[in-house]
Structure I
Amino acid sequence: MTDSQESEPKKVARQSGKSLLVVEDVSAFYGDAQALKNVCLTVNSNEIVAVLGSNGAGKTTLLKTLTGLLGIRSGKITFNNESITDMPPDKIIRKGVASVPEGRQLFGTMSVSDNLLLGTYSLTKSERKDMLEARSEMIFKLFPVLKSRLQQQSETLSGGEQQMLALGRALMSKPRLLTLDEPSLGLSPLLVKEMMKMLKLISRELGVSILLVEQNARAAIKIADYVYVLERGEITLRNTAEEVMASERIQSAYLGA
């Protein structure tokens, strides 16, 4: 990676693969405070993209704009060659974008089974009937422990099990793109390692693209194909995971080297 690549990242620069999600010059505000500034980002089909950054860098804000929870001031967001700019969250989910928010946001007093069923609410009645059994079995194959806990309240699950349930719920909608906000938060190093392996498996076996927002840079880079670094609402670095891992700047700022 050259110094010019780090200091002057190109806008929407990637050509490999079919672009599934394209974010072009997106700016977003909370009141008068600008949270994102001319952000450009691409996620290709069947790819894992990691977004790294410290607290307050704008990572969660980015995901909120992609899922329709926060409107943008300028720019354009395209998913599967269709503009989803300013589209409401329920329609974005129906287009094939599912999310696992920070903190999982499960319905704690509801059972594991009911939480999974909520993941299908974006589907039509006929779609739900046609795919519910097969999709459920796929989730149980990925996360066998959930099958044995179907009637258990989700708030009684361990942190790792709750993360599995949040992932399972998102996958029930049969997404093409899965966004995750700090999925390693609160998990032990061993569970983080297992979860990252699972994300890689989900992408490879189910053909789901993943946009992973993470503070655990080392874990995220290990499974990512491509990496963006977000600082103070701006993309300051972008490259393949291999090149980013070799960057002295990343080593110093995020990997403790």
Structure II
Amino acid sequence: MNVPSNETGNRTISSLRYLAKKKQYEVCFELEKVLLSEDRFTDYYLYVGKSLSAFEFRQLERESREEKLYQYALKLSLGNSRSSFEIWEKIKAKAKEDENPKEIFARLKKNGFLDDCSYAEDYAERKSAEGYSRERILYELRENKHVDSAILADLSFPNEEEKATQCAASLEKRFARYPLSKKKEKAYQALLRRGFSPSLARKACANYHEDHEAAKQNFERDFVTLYQRYARRYQKGELKKHLFDGLYRKGYKMEMIEERWEEEKC
């Protein structure tokens, strides 16, 4: 503990206040103030009227900045929204040159605010509910969140096939306006991006169906929209090429496009 100083410094404490909600002490020097944690405050002998040297004041300022950095790190750690690695990276990025991010990180760990086990469980549960596969979740936790492999080994992922089926059902609604073949293709690719195996993705999309009446209406709408768009820009030969290419990319069969083109010519 620092002992009282008899030296007259260039800063004099004008007021002291304990902030109960934040568990901090506010030390004011006329227009300037610093915030100290309870632990840091007890390391100093501070009272109203005490004068601090320039060196002592700079030391308190550094302690105050580190306390702000700790409070920032504490907010990052609450709610299991970030892994320890992500918190460490953010602390490093925010720390100034004379601040010690390792000390802040160690303090978080000592106080029990770093828990990658709970974080990984929450992350896996949340991403599973969003329709991501076991493999995709484990990849993200391992490669991007840097969670220890021992923690990942304890995670449970039941009903992967059911999850893929539910995700496929949601995707079928999203791609409802596409022709059946295009709808299956887009959903299959989306399931692969979510980490499901090709066989599981194909199986999940196998029962897709097509509302033939709605499909006809969608085709007619797309045909008219593209025809009008390209008719303003191209002559007959180029118009047909761009129209056919556009409709084919949307998943419509070439025979269907040819038949409708012949109707338009008539």
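For structures I, II, calculate relative contact order in percent (Cα under 8 Å, 6 or more apart) and state which one comes out highest.
Working: I: 28; II: 11.
Max of relative contact order in percent (Cα under 8 Å, 6 or more apart): I.
Have a look at I, II and say which one yields 0.05 for FRET efficiency 1/(1 + (r/R0)^6) of positions 18 and 242 (r between Cβ atoms, R0 = 41 Å, to 0.05), as calculated. Write out the running numbers ahead of the final one.
Details: I: 1.00; II: 0.05.
The read-out comes from structure II.
Hey, mean count of other Cβ atoms within 10 Å over residues 130-137 derived from one of I, II reads 18.5; which structure?
Details: I: 13.8; II: 18.5.
Derived from II, not from the others.
Determine which structure produced the value 2.4 for distance in nm of label points 7 Å out along Cα→Cβ at positions 74 and 98, calculated from the coordinates; the candidates are I, II. Mind showing how you got there, number by number?
Details: I: 3.6; II: 2.4.
The read-out was computed on structure II.
Please state which of the structures I, II yields 0.25 when FRET efficiency 1/(1 + (r/R0)^6) of positions 202 and 234 (r between Cβ atoms, R0 = 25 Å, to 0.05) is computed from it. Don't skip to the end; give the middle numbers.
Numbers: I: 0.25; II: 0.05.
The read-out comes from structure I.
Assign the value -11000, calculated as helix-only ellipticity at 222 nm (-39500 (n - 2.57) for each DSSP H run of 4 or more, over all residues; to 500), to the correct structure from I, II.
On the way: I: -11000; II: -18500.
It must be structure I, since only it matches.
Of structures I, II, which gives 7, 31, 36, 20, 5, 0 when P(r) over Cα pairs in 10 Å bins from 0, in percent is computed from the coordinates?
Values: I: 7, 31, 36, 20, 5, 0; II: 6, 19, 16, 13, 12, 12, 10, 7, 4, 1, 0.
For P(r) over Cα pairs in 10 Å bins from 0, in percent, the value 7, 31, 36, 20, 5, 0 is produced by structure I.
Laboratory data are not the source of any read-out in this text; all were calculated from the coordinates shown. A quick note: this is a predicted structure, and the numbers were derived from the prediction, not measured. Cβ atoms are built from the backbone, for glycine too; each structure is taken alone.
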